[in-house]
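As C-alpha cells, here come the structures.
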Structure I
Amino acid sequence: MQRSYSRLLGIVGKPNTGKSTFFSAATLAPAEIANYPFTTIKPNRGVGYVRTPCVCKEFGVKDTPVNSLCIDGVRLIPVEFIDCAGLVPGAWQGRGLGNQFLDEIRKADVLIHIVDASGGTDSEGRICKPGEHDPVEDVKFLEHEITMWMANILKRDWPKIARTAESGSTDLISILEERLSGLAIRRTHIFEAIRRTGLNADKPTRWGEEDFFRFIAALRQIAKPMLIAANKMDVPTAEENLERLKKLNYIVVPCCAEAELALRRAAEKKLIDYRPGDCNFKINNSERLTESQLKALETIREKVLLKFGSTGVQEAINMAYFKLLNMITVYPVEDLEHLSDHHGRVLPDAYLVPYGTTARELAYLIHTELGESFIYAVEARERKRVGEDYLLKDRDVISVVSAKKRA
C-alpha cells in the first residue's frame, strides 16, 4: 500500500476571466506517460505538471521516467487540478453556482485565482470595456466569499464549541480539526491561525465577533493559500492593473492563458518546439503554417514571451506548489550504483513531498512495508548513510535500505 502527499490545486475566479482557458492549457499533456498517479479524473478535474530541472544531467545518465516526464533535462511531474465553478458575489449564500463552487474548493489545498487584469469583465463576469472594472475588487470579493463560507460552517455552533473547549473535556484545536476535516484543513493550519492572530485557545468564550472573523480570515490564508494569475496581459489596460495587483499581499504572476494554449496545441501538432514554461519557441516548418498562424505565433513571441519571460501559466503552477505549498522534489532509487529501480529503469520516479519530510516518511510514501522495515537510507551525491530522521533536501536522490530488502 502506498501513501500519498499529493496536493490538489483549485483554479478559481469569476466567469469570463480565462479560467477555463487556463485549465485547458495547463492540462494539455505535452507527451504520454506510462501511468498517471490519479486513477479517476472527473470532468472538472485534470492532470497538469510542475516543471523542475531533472537531476539526470548532473549525474550524467540517460533516465527512464515512469511516473513523470523528462524532456531535454526538464522533469515534468504530474499534479491534479480542479476547475472550480465560476464565482459571483453572494456565492457563500448559494447565489449562482455558489454551492457547487464551495464544494469544489473544499477539496483544494492551494488556489490559483484567475483575474482579468485588463478590467474587461464586471463583478458578475459580464464582458465590459477593458479598463472599466477594477480587478483588485475581484481579489477582495473572493477573500470575502471564502471567509464567509468557512465562518458559516462554525458560526451557528460556535458558543457550544467554545464552552466545550473551556470545559477541559477536549481542546479547541481538536474540536476544530474534526469539524473542518472535510475542508482539507489540518491541525497544523488551525494551530498556526491561532498563533498568528494571538488569540487565547484556552478561553474561546472570550473571543468577540471581530476576533472570530479574524481567526477565520487567518485560517483561510493558511489552509487555502492563493496566488493571483493576472490574465489577459496582452490587453493594453492590463499593465497598469498588474502593478496595482502586485501591491496586494499575494504572489502575482502576469499571465496569458490563450497564448499558452495556442503554443501547446502547436507543439502537440509538431509545428513548433515548445515545453511548458519556456521563454521562447522554435518553428519547425514554416511551410506547414498559414500566414495568419505565423503572424499569431510572432505576436505571442513579441507581446507575451519576450515581454514577460513566459505565458505565466507554468510559472503560476510552479509557484503554487514550490512557494505556497513548500514542496520539494526527491528521486527514490533502489540500485545506488546505477540510480535505478529493480527493473533497471534509471531515475524512474520524481516525488513531490512537503519540505520537512524525513527519509522514513519517504519510505512509507513508496510503500508501507518499506517504511515499517526501514533501517537506513543512502544519499546518492555523497554516498552518505542517513537515519530515519534525515530531512530530505530538494533534488535528493535517495536509496532506502530495509530489513525486507536485506532479507
Structure II
Amino acid sequence: MSDPISGAKEHIDAARIAAARVDDIPADTPLLPVNRVGVIGAGTMGGGITMNFLTAGIPVTIVEMTQEALDRGVATMRKNYENTVKRGKMDAALAEAAMGRLTPTLDFGALAEADLIIEAVYENMDVKKEVFGRIDGIAKPGAILASNTSYLDVNEIAGATSRPEAVLGMHFFSPANVMKLLEVVRGAKTGKQQLATVMALSVKIGKVPVVSGVCHGFIGNRMLSPRQAQAHALIMEGANYWEVDEALLEFGFPMGPYQMSDLAGVDIGWHRDPNRIETLRDSLCAVGRWGQKTKKGFYDYDENRQRTPSEEVKTIIAEWAAREGKPQRTIGKDEIRERLLYPMVSEGALILEEGISQRASDIDTVWLNGYGWPAWTGGPMFWADHIGLDTVAAGLEKYGLPVAPLLARKAAAGETFNA
C-alpha cells in the first residue's frame, strides 16, 4: 500500500455524509412507514437482503416458488446467524429474535401486507417485468416496489406497473448481509417521498446508500466495464493475467479482475455449450475451468484455495492472441495500472456529466464501499484529483483511449472533480 493521500480520510467521511443527501429533496420530506418488508427470492441475494431487515428489527415476509428453495434459503440464513454468534459478533438471543421476525411462504399474496417489496430474482428483464406486474396487482396502496437489479433499466421495470412513482432500484452487493454499499436507483418517475424513505431506511439497516440515475450498470458496474475491457486487451497484447492482478493488488485492491472472476465463477452467464467457443471465457469453461469451485479457473487452486498461474490458461490465451493477430510485447506495471484505472476515471466523468451521479464524491463512496477501492486514495475521483486530471487525460491519449469531455475540460482548466 502507498502512503495515504493527504485529506483522504476527511474526504471519505464527508463524502459518506453527502451521499445520504438528495439535492432536490427537502430534508423535512415526510417519510412513508415501513413496518414490514417483503422479499421475493430466497437465494443468496434474497436471503442476505432479508437478514439486514431482520437484524434491524423489521419483520420480513420472504416468498419462493418451491418449498425446497424456501427451506434452503431459511436454513442458510439461520446458519449465517449461528456463525455470527460463534464469532462473538452477535448475542444468541438477538439472533433467535431476528429469525423470529421471518415469515417464509410460497403464497405470493402474503406480500399484500408489506410496505416495501424487494424483488431479488434472476437478472432477466422479462422475468423482472413479469414479477413486477404480479406485485402491482397485490401490493397495497403506498407500498414501495424495489428491484435488486445490478444492470437493468429501472424505468422499463417500472413500466410494468400502474404506479411508476413507487418503483426504484435497491442494488445490494454480495454478500448482502455484509457489504455496506447500497446503490439506490432513481427512476424517471420515482417519487421524492419514496426515494427519501428508502435512503433513510438504508441507513437504519446499516448500509451506505448512494443515489444513482438509470443507465446500464449504474455507477459501480458501469465503471467496472472499461477496466474489464482493458484487462482483456492487456493479456491479448502480451501481459500475463497474474501481472494484471498484481498491478491492482499492489495499488491496494483486495483482488484483481482475474481473481475476482475465479471467485465469482468464470461460468456465470455461460451458455453451457462446450462446442460453442466464441470468447476466451468460453474456452476456459469448455475445459472445466469454472473458477475456485472447480479448483481451476484462470488460476489453479490447491485444497487451501491458494492460487498458482496455470500453463494451460497461458496457452489458451496465446492461442486467442494469435487468432486475433495481436503482436505480443512485454508490458510494464505502470502501463498496466494506468490502462486499468484511467478509463474508470473517464467513465466516472461521463457519469457526472450525464447526471447519473449527483457528485464526484458519491462515485468515490460507491467504489470505497462496494468494490474494494483502496481507502488511502480517497476513491477514484479524489485520487485522480490528487495525481492531476491532466495526467489522467494525457495517459488516456497516450494509449489511444477516450477522454470524457468533462475530464478534458477540467484537465485543461487545471480544475478538480472534488472542488
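Kindly point out which one of I, II the value 2.9 was derived from, the read-out being distance in nm of label points 7 Å out along Cα→Cβ at positions 85 and 221.
Here the read-out was taken from I.
One of I, II was used to compute distance in nm of label points 7 Å out along Cα→Cβ at positions 341 and 389, and the result was 1.8. Which label is that?
II
Looking at structures I, II, which one was helix-only ellipticity at 222 nm (-39500 (n - 2.57) for each DSSP H run of 4 or more, over all residues; to 500) calculated from, given that it came out as -9500?
Among I, II, the structure yielding -9500 for helix-only ellipticity at 222 nm (-39500 (n - 2.57) for each DSSP H run of 4 or more, over all residues; to 500) is I.
Going by Cα Rg over 2.2 N^0.38 Å, which of structures I, II comes out largest?
I
As an exercise: semi-axes √(5λ) of the Cα gyration tensor in Å, for residues 237-284 alone, calculated from one structure in I, II, equals 25, 13, 5. Which structure is it?
II
Can you spot which of I, II the value 3.3 was calculated from, given it is distance in nm of label points 7 Å out along Cα→Cβ at positions 157 and 365?
It traces back to I.
Among I, II, considering only mean count of other Cβ atoms within 10 Å over residues 13-20, which has the greatest calculated value?
I
The numbers here are math on the coordinates, done by the rules we state, and not lab data. Fair warning: this is a prediction, and the values are worked out from it, not measured in the lab. Cβ atoms are built from the backbone, for glycine too; each structure is taken alone.
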